[in-house]
Structure P
Amino acid sequence: MRRMASSRKTTKNPPILSQEFIIQNHADIMSCVAMLFVAGLMFQITFPLASIFVITQHNVTEVNPQTQETFYFYKAGFKDLATTFFYMIICIVVHAVVQEYGVDKLQRKVHLSKIKTSKFNESGQLIVFSLFSAAFAGYIVSQDDLLTNVHLLWENYPANHRIMSFFLKFFFLVQISYWLHVFPEFYFQKVKREEIKSRSFYAAIHLIFISTAYALNFTRVAICILLLHYIAETVFHFCRLAHFAEKPSIARPGFKFWNIIFVLVRLCSVGLAGLTFWYGLRTSETPHVDLSSGNFNTTFIRLNCLLAVCFLQVWMMWNFINFHLKRVRERTAQQKPRYQIRTNKRKAKKLENEVRNLPEADQDTTRALRAKDKKQD
């Protein structure tokens, strides 16, 4: 009895600093690490180092000579790597909170298999992030009037594009931090090896495109494309959760609506990229990259950015079309056996009627011959 009790205690309370202990308490550990950086702001000795991680860096102060009003802006720089690391820790903590108090409670109400449970958890996390990103991006786009004044996507590059508002810079830092935190989450969430490949590729695509747009000062066109992208992602993951929750009245019309939004978002993304990189930025093109002014508007960079965005949208459309073609084939494959069964029943019924119309002496002989033919077949 003592051995059984000790074994139960070890399963509930694993050894400190063991792999199981870190996985079970990773949210508390990351919270303590984040609190160390925040506590560093309270002391004069550690403030310069802690502020690099907690506070957004590379700020620029401008004063309006007419009104003497002071404006605070931000630029991209190498110190953003430290800030991204801190926000990545915060993303891990928020991920654990959403999982424990949101996704897990919904999951208990729905009985799913292991594969569906993993997809349910993934959509539960991504719908929260997609909804937050779409709302945040929509607020920034409305504040900067980027949709009503499309020329602002390329006008006065790089002077007006290098300088960002606090919300714009914070948005991109959060985006980079979130997609970076996905990789340590594979370890914390014990994700299976066959799922890591697809999820890491999905996160790497977001990370590469968002980081490139942030580093090359193409943040305005990037946030407009991301706004459209996250709206479509929110609808998709909502319908996916409704599908796993076995609510077809919501999932079926939702997926039909998502099919339309998905195609429109791909077309609008290609249109915005083409309008910005092919038409707008071509008017202020420079032959060489100027790091001091943050000007990356060369022919090589501009065309490659356009090709990368278009290739990504075409690739997503290709996967979208293949997915629906696969579903059509599966449906037709399921309908064929049903159709064959129906036709065989009709033929058997027709033959039976023909036999009944024969004289009684010939009915038994005909039935015996047909049974013999079936055995030979």
Structure Q
Amino acid sequence: MKILCFIDCLGPGGAQRQLVELGVGFKEKGHEVSFITYFDNPFFNPVLEEAGISLNCIEEPNYLKRLLKIRRFIRNGNFDAVLSFLEGVNFFCECAGLPFRKWKLVVGERNADPNISRSLKLIMYRWFHIFADYVVANSNSNLQIVRSVNPLLSESKCKVIYNVVDFARWRPPLEYEFRKTGRLKIIIAASHIYRKNLNGLLEGLALLKKEELGKIDIEWYGDHLNEPYYDNSFPEAIIKMKEMKLGNVLSFYPVTNQMIQKIQDADTVGLFSFIEGLPNIVCEGMACAKPVICSKVSDSHELLTSDKNLLFDPGDPESIKRTLSYLINLSNDKLIKIGLENEKNARQKFLKEMILSQYLKLLSA
């Protein structure tokens, strides 16, 4: 099968990582795979090059001209199937198929944002899903939001397929000792934008007792640590962090392609977002047998079943504080037990072979 994978860019985002993982998996199964983007951000380019997957980048600043160029590329590509991720990309693919097409089209929803109901443009994007063969979301909560703004989407057309995790790479370390430095190490991987809720984390930390603050280290890996920022969330948070004197608790690092090692070396994984589809950091933390402290977003309540006390309301600093305090005071034995239960759940939900099979079934249906 000749498969085209389409996304806006190959920067260090969760959707990008997932589509690259799927594309490489399709290639390993003997399919002819290529990628197309319209922004040049080469973070994942080396992965595609190593897998022997071709990449075409159609850079065109004019929106209408970009749509027409992409439409021409897809229609002339003799593809058997197209898999696209993210709303604007999905719209381009659905337009490319009009008035008729010969290829299967599967569009991927990756962000469970309830605010799409407030935007006519975002609603329009979801109404265009009637021109796709299947709409795939990576969480049940995401799919519910999409169907709420486009009630004409049939249940048979809408599918939930969780993130793919390669357990050959994402696995627990052979030996691990919690609190090796005497502190509990929490790792976060997220972009620096308001919805990732760095401000809420700071406010929650500020409510902890002094002795509790002395028991944790938090490392946050994310892009745009310097100008140009995505928004003002990071510079504002740095000022607040200094005012709250939390610099000895929270450290910031740039995006890295060594996240497997970083997670394996951490005691726990954290997610503090207001809005998420299904975060890679949660899935991969679970796969590495790590306890996960997480906001009550997406399907976190369904996936993180080992200890509900590790879930919190991201909009309530007191809730964040209570959860952090609970985590800090867990015994090493309890942390090990939670991590092993998370790994078991991950293997039931995110197994690479299973996820690839689910996508290929739709692409060839």
Structure R
Amino acid sequence: MDYPYTPPAFLQNQSADEIQRRMMDALPPGIDKSEGNIPWDYTRPSALEKARFIEYELNETIRLIFPQWSYDNWLELHGEKENIFRRPANKASGNLTVTGVPGTFIPAGYQFATPANLTASVIFETLEDFTLEGTPDNRGQVSAEIPVQAIEGGVIGNVGEDTIKLMARPIGGIAYVSNGAAMTGGTPAESDESLKKRILEAMRLGMSFTGRDADYARWAEQVPGVGRAFTQAEWAGAGTVRLFVTDGNGIPANQQILDAVYDHIIRPGNRMERLAPIGATLTVAAPAPLYIDVSASVTLQPNENIDTVTERFRANLDLYWLEAATENDLIDVSNGLAENHIKYVFIGSTLARTAGISNYLKSSLTVNGGTDDFIIPIGQFPVTREVILHE
């Protein structure tokens, strides 16, 4: 949500010209006040300095006083008052399949990488010591999945499946490596917009620690890599709480993020730091993907490319899915949960405002083959699967 800033009345009409005019009016009559004479030359620098102080520095100071208009480290100081801190960049993670001779030892911190093509290699490291074990195949080799994590935080680590192929240095006994699934969970440091939203939510909802729905969501969203969290209370009986978590890229969170959320709230190693109330049983899960296909006939603006516009539309859809899935924040109603909806007309408006699209044929727009709104089932999250735009 935007918060337009309007300078208070006492800081308006304070341009250098207006200030100098008032200064000149205050001089005794009969003095030549024209530009180039001493009165004008002596008052102009003061007017310029005062105007800068009022129009920029005082207004900027007022903006920094309030979280609605604050930014950077000043915004972080507002967050500290509410026990809200900027989430650092999170490292992508996943499993790497390693094939080799039984008994081959792979130490914690050993590095694997993607090949360097047009971009530099992305490097991943093992999180623990690992030894290949199992029943050898007819080649005398075994395969095992090893958890790995990017050495650098951010989206750079979100590489696709079957892209991690190399060892940083050879280990005898390893014949082949690859990742059967994409690495996920790599997110940049939290933006000012996201941090501001969490700070304002904490200010409005209060800093409760009683274990209400909003508390669980707030605690989860303190964890690096988390985008949004949704609370389902008493889902398996009294005292049970389930959190559905998406990552900062708007997709279901991976296991590394889910484990981090659980550890942050439950503190299994130190009950004195536990956030959840005594007796509460927490389950942290990624919502199952609700795959969505969109197709439409469009008219492009001059010099636009259909592939580029399609990618822009996909990005805009991902933003809309997040908005649609969080509209009601899964609030309990009538012994169940409020259900959010994907609205067909909103997908049309998302397409219409995508850069590069001049118009689209309304009758051609289909969502999962139809033109109806549909419910986002509890425990699912919209994920864009196929987008087909044709001219």
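Between structures P, Q, R, the greatest calculated value of volume of the Cα convex hull per residue in Å³, for residues 59-186 alone is seen in Q.
With Cα Rg over 2.2 N^0.38 Å as the yardstick, tell me which of P, Q, R scores highest. Spell out each step's value before the answer.
On the way: P: 1.44; Q: 1.01; R: 1.33.
That would be structure P.
A value of -25000 was derived for helix-only ellipticity at 222 nm (-39500 (n - 2.57) for each DSSP H run of 4 or more, over all residues; to 500); which structure in P, Q, R was it taken from? Intermediate values should be presented prior to the final figure.
Details: P: -25000; Q: -12000; R: -8500.
Answer for the origin of the read-out: P.
Bear in mind these aren't lab numbers, they're just calculated from the coordinates by the rules spelled out. All values reported here derive from a predicted model rather than from experimental measurement.
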